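**Student:** Structures given as structure tokens follow.
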Structure P
Amino acid sequence: MTSSTILLHLKKHGQLLDSEISALTNIPLDEIRQAIQDLSRRGEISLCSVTRYKNGTSVEGLQCRISGYCPPASPGRRPAAH
């Protein structure tokens, strides 16, 4: 259940941090990290460790996205050819 929920949110929102997935799904961060590690071992997602800075403090997390998935182009106007 958790891994399918994570995959669904990654398809919908693109690449996300583990804490962002936890906030969106209301699943505890420990469960999210365990499921992300399992999905990474199976090759379903790409995973990397990142450090972001918010208000001068470092926030470490795991950033993930679906392996080999390219989201569709966003709708809207395209630049005109010159």
Structure Q
Amino acid sequence: MQISYFGKLREQLKVASEEVALNDDLITAGDLRDWLAASHINGECLLANSVRVIIDDEVSTWEQNIRNAVTVAFIPPVSGG
């Protein structure tokens, strides 16, 4: 599965994207987020309430099943004017 990080998450994790192989414990987007947070230095930034998940180009919830997903992206809050 292709994982992408955007904005401040990319800066904090020091990686733009990575390929991961799912194991049997990773069923939901929340499971994946928790596993990635534990796997990265500064990974706690993924646990912020304001981080959103995009699964296969669709805004999703943390309860969404990821077993058949191809891409997952993590997006921090953004603002603009």
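Please treat every number below as a calculation from the coordinates, not as lab data. Note that the structure is predicted; figures quoted are calculated from it, not measured. Cβ atoms are built from the backbone, for glycine too; each structure is taken alone.
**Student:** Of structures P, Q, which gives 38 when relative contact order in percent (Cα under 8 Å, 6 or more apart) is computed from the coordinates?
**Tutor:** Comparing all candidates, it corresponds to Q.
**Student:** Taking mean count of other Cβ atoms within 10 Å over residues 24-31 as the criterion, which structure among P, Q has the greatest value?
**Tutor:** Largest value of mean count of other Cβ atoms within 10 Å over residues 24-31: Q.
**Student:** Right, another one. I have -12500 for helix-only ellipticity at 222 nm (-39500 (n - 2.57) for each DSSP H run of 4 or more, over all residues; to 500), calculated from one of the structures P, Q. Which structure is it?
**Tutor:** P
**Student:** Sticking with this structure for a sec: Among the shown structures P, Q, from which was the value 149 of volume of the Cα convex hull per residue in Å³ calculated?
**Tutor:** P
**Student:** Which one of P, Q has distance in nm of label points 7 Å out along Cα→Cβ at positions 8 and 40, as calculated from the coordinates, equal to 1.4?
**Tutor:** The read-out comes from structure Q.
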